[in-house]
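Engineer: What follows is a set of structures to go through.
Readers should treat all values here as calculations from the given coordinates under stated rules, not as data from a laboratory. Nothing here was measured: the structure is a model prediction, and the numbers come from that model. Cβ atoms are built from the backbone, for glycine too; each structure is taken alone.
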Structure P
Amino acid sequence: MDDALKPYQDYVPLLLRIAVGLVFIIAGWGKLTGIEGTTGFFENIGIPLPAFSAWLVAIVEFFGGIMVLLGLYTRIPAALLAVIMVVAIFTVKLDAGWGGDGWTYDFLLFIMCISLLFTGDGKGSVGEATGKTI
């Protein structure tokens, strides 16, 4: 089986990039287009500087998601998105437990971002096409 799959292993980051990128583009767009609600939510859960934090998270999720999807300096947005997931888990999700509305989804996104941090852009990326990778 190793011999059959070996030619395709360099495309695994592409699959991760598509999944992570789309999830964060959608989440970030929702925050950007509803920034007042995001700010209010951040204020309610005690996030410092809620307006600034809401804009920061929305921008990182949306534009970071685009960068991940395209494979453009993937490691940078992957690291930032992993931090966002850790904060989400510890500020909102941890008390809800595993599964359902708990932290399962956020934990999986965190692991996927960490995987991209280690693997980088991979095949089918803008970074590969331009030779500009980190």
Structure Q
Amino acid sequence: MLKKILVVDDSTLIHQMYRLVMSRYNCVIADAMNGQEALDILAVQKDIDLILLDINMPIMNGVQFLEKASAIGIVSRIPVIVISTEGKEEDTIRGLKLGARGYLKKPFHPSELHELIDKLFKTGSGQ
């Protein structure tokens, strides 16, 4: 079954990297450059199966996105994997408390992301 993944990151290079890393899955990738764009996309596209979320972004960062997404029920129905740079552990912990189901530290090996995604989809959380 075709999965739809929302990548929320302010780097176009990172978006391209995710397309390569995610090519092993039968998926479509939607792109958002900040948390506000992600909320706008989620308001229209109800078929997102997974969110890959950066923490450090302009306009609305990942923690702010999770706060709003949790408040309106998005995080309870769509699994979120927080992907953050080193040195921001407090943001990551806060993200997990807000409902994120996984965490990776940049830079990461593609197999680490694949393992997390496989676990989420296998348990049915991404359905």
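Engineer: From which structure (P, Q) was FRET efficiency 1/(1 + (r/R0)^6) of positions 63 and 95 (r between Cβ atoms, R0 = 25 Å, to 0.05) calculated, if the value obtained is 0.25?
Structural biologist: Only one of P, Q returns 0.25 for FRET efficiency 1/(1 + (r/R0)^6) of positions 63 and 95 (r between Cβ atoms, R0 = 25 Å, to 0.05), namely P.
Engineer: Quick check: -22000 is what I get for helix-only ellipticity at 222 nm (-39500 (n - 2.57) for each DSSP H run of 4 or more, over all residues; to 500), calculated from one of P, Q. Which structure matches?
Structural biologist: Clearly, the read-out refers to P.
Engineer: Follow-up question, since we're still on this one. With mean count of other Cβ atoms within 10 Å over residues 15-22 computed per structure, which member of P, Q shows the largest figure?
Structural biologist: P
Engineer: Same structure, new question: When you work out distance in nm of label points 7 Å out along Cα→Cβ at positions 7 and 55 for each of the structures P, Q, which one comes out largest?
Structural biologist: When distance in nm of label points 7 Å out along Cα→Cβ at positions 7 and 55 is computed for each of P, Q, structure P gives the biggest number.
Engineer: In addition: Supply the structure label, taken from P, Q, corresponding to Cα extents along the principal axes in Å with the calculated value 31, 30, 27.
Structural biologist: Q
Engineer: Here relative contact order in percent (Cα under 8 Å, 6 or more apart) was calculated and came to 22; which of the structures P, Q was it taken from?
Structural biologist: Q
Engineer: Output the label of whichever structure in P, Q has the greatest value of distance in nm of label points 7 Å out along Cα→Cβ at positions 23 and 111.
Structural biologist: Comparing P, Q, the top value of distance in nm of label points 7 Å out along Cα→Cβ at positions 23 and 111 belongs to Q.
Engineer: Between structures P, Q, where is distance in nm of label points 7 Å out along Cα→Cβ at positions 31 and 119 highest?
Structural biologist: When distance in nm of label points 7 Å out along Cα→Cβ at positions 31 and 119 is computed for each of P, Q, structure Q gives the biggest number.
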